[in-house]
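K.L.:
The next part holds the structures, each set out as structure tokens.
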Structure 1
Amino acid sequence: MAAYEIDGYDDLIAGMVQPIVTQSIIINTAVGALFDRGTVMARTGFHTDGTWICTIVDSAAVGADDKIPVGVLADVEVDATVNQQRATIYVSGEFNREALKFGGADTITTHEAALNNAKIHTKRVVK
């Protein structure tokens, strides 16, 4: 059985008041589809088994679905540059706004309201 382990503190999780909920996803093969933990993902469709198909959120993307955040990548690294990959995202919880990663020139300011509407609450973390 796969296990998720984190060596040390990665500063992504910013609180435990809101429940942390995960969702299995598929990331389709694409050029540049190498994503790290904390990447904000958008749902672009559904696999035949009902699993969400996701890519990095990007407000400059052509497809409207690519602009709406639905989760935060939980896996340390996912490389879909050669093969389609299965991964896990957080679909609710409290996250350090400075640890989130976006596509294109997007920043937390671009997506913060949509993230909060999706039950992905962003927090400022004092180090």
Structure 2
Amino acid sequence: MVDVERIGSRLDRLERLIELLDEVRAGGEDAYLADERLRAMTERWLQLAIQTCIDLGAQLVSELSVEPPADYAGLFHSLARGGYIEADLGDALAAAAGQRNVLVHMYLDIDDHEVFAALGRLDDLRRFAAVTQSLADRE
């Protein structure tokens, strides 16, 4: 059984974070690179958006009795193997989990161009949100 209320609250948070990141992307890479505060906010928003997907993935793995993973990236591969998400989405979200680790643990090695490029992959987060909502709607 899926905790629909908990999923809904996380999906609301994810939607807001994606909106903020979309605004940064719309401003363009030059504006992003020129503004240190904007870069810092964007890194944090991206970290939180990916972490929200990780939290949703962990919740789904637990509540749907999917094969437990060894790490965050494995959450999405487990959901793909279980048939809950497409394999390409599992791969994309596993890569995003790796980027989240860089944002959290290797902050001295952050490449601003890579962070901005990640804003072009927000559709992966949207796809995961849609699948998660669909699973919650079944309950």
Structure 3
Amino acid sequence: MDAMNQIRKRAKTEEFDYLFLMDCLSSYKQPRDKLTVLLKNRQIIRVKKGIYILGDEYRKRPYSLEVLANLIYGPSYISFEYALAYYHLIPERVSRVTSASSKRIKQFTTPVGEFCNYYLRPQIISFRVTWLYIW
């Protein structure tokens, strides 16, 4: 089975990381060289070091900017202008994905768009997981 078919078959989403790719390409003698070929042929697109998406002709559905924002600089959550525009609460078109995080302010320009993370004090942000068991 060729590399792209194997990646497409195993990928649950259009976004994935370097470890997933190396696992998919482990049957090759030099998986990093194969990854370089896939990148050169635009079969896979590097969003940021360690984060990739499928090339245009291999996608089954559009990639998620929201998922990419969290992968690029997480844990974070979509906020500010992007969230307001997503729910049509402001008339302006928003060109970058804005997130809030307890980490420092950082901006990323990638082949798929611009991502900006703003700092919020940890007391304001609460990342909690609540387990709900339904019997």
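Each value in this text was obtained by applying a stated rule to the coordinates, not by laboratory testing. Note that the structure is predicted; figures quoted are calculated from it, not measured. Cβ atoms are built from the backbone, for glycine too; each structure is taken alone.
K.L.:
Supply the structure label, taken from 1, 2, 3, corresponding to helix-only ellipticity at 222 nm (-39500 (n - 2.57) for each DSSP H run of 4 or more, over all residues; to 500) with the calculated value -26000. Intermediate values should be presented prior to the final figure.
P.N.:
Numbers: 1: -2500; 2: -26000; 3: -8000.
Derived from 2, not from the others.
K.L.:
Something else about it: Suppose you compute mean count of other Cβ atoms within 10 Å over residues 44-51 for every structure in 1, 2, 3: which one lands on 15.8? Present the calculation step by step, with values, prior to reporting the outcome.
P.N.:
Working: 1: 11.2; 2: 20.5; 3: 15.8.
Working through the options, I get structure 3.
K.L.:
2.4 is what came out when distance in nm of label points 7 Å out along Cα→Cβ at positions 28 and 100 was calculated for one structure; which of 1, 2, 3 is it? Intermediate values should be presented prior to the final figure.
P.N.:
Numbers: 1: 2.4; 2: 3.3; 3: 4.2.
Source structure: 1.
K.L.:
Have a look at 1, 2, 3 and say which one yields 123 for volume of the Cα convex hull per residue in Å³, as calculated. Can you show the working numbers first?
P.N.:
On the way: 1: 123; 2: 94; 3: 171.
The correct label is 1.
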